[in-house]
Structure I
Amino acid sequence: MSDDPHPGDPESRRFFGDVLTFGWVLPGAIAAGAGLGYIGDRLIGSFPVLTAAFGVLGLAAGLRQIYREAGTLSDEGKGSRK
């Protein structure tokens with residue numbers, strides 16, 4: 001019997017953990033962009049403009065990050081197959 005309370009290949013558990021982060025990347029990027037836009041709007045007094053613009057930029061950045069992470073995970077999976 002193994003001392004590991006979670007049986008399974010450590011690589012597959014790491015892969016699963018990396019995939020689970022996808023759900024937090026996009027909302028986090030949108031929130032960060034919109035938050036920075038909100039702060040900028042409060043400073044210059046143009047409320048919805050920078051919040052919306054930076055929110056859209058956050059969306060684009062989040063989608064780009066998910067695309068990059070998925071590509072990296074896909075490349076790692078190709079290298080481990082025999």
Structure II
Amino acid sequence: MAALTQKKFSISSEQKLFLENYRQWGFTDQSSIVREALTRFIRELRTRRRKSQMAQKAQELLPDYKTDKGLTTFTDLDGEDFL
């Protein structure tokens with residue numbers, strides 16, 4: 001595991017109670033819950049960003065696919081078995 005850094009932050013009383021019950025959730029300490037939550041949140045944000053970028057690029061390319069038949073030549077084969 002990488003070196004850990006301490007940070008100070010504020011949380012609600014409900015979040016505090018949740019962290020105090022860390023054993024109930026199968027964690028070894030309160031910090032491990034926060035680390036796991038942040039890791040998952042970071043992964044989710046990156047996934048959202050990638051999906052958003054892909055959707056934006058698809059929208060940008062849509063006019064090309066509507067006008068350039070060379071790009072859609074093989075779409076007639078969609079759903080065909082190749083075996």
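None of the figures in this text is laboratory data; all of them are computed from the coordinates on show. This one's a predicted model, so the numbers in the text were calculated from it and none came from an experiment. Cβ atoms are built from the backbone, for glycine too; each structure is taken alone.
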Winner on mean count of other Cβ atoms within 10 Å over residues 35-42 once structures I, II are ranked, highest first: I
For the read-out helix-only ellipticity at 222 nm (-39500 (n - 2.57) for each DSSP H run of 4 or more, over all residues; to 500), a value of -19500 was computed from one structure; give its label from I, II. II
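When Rg/Rh (Cα atoms, Kirkwood Rh) is calculated, the result is 1.25; to which of the structures I, II does this value belong? Walk me through the numbers before you get to the answer.
Working: I: 1.25; II: 1.32.
Derived from I, not from the others.
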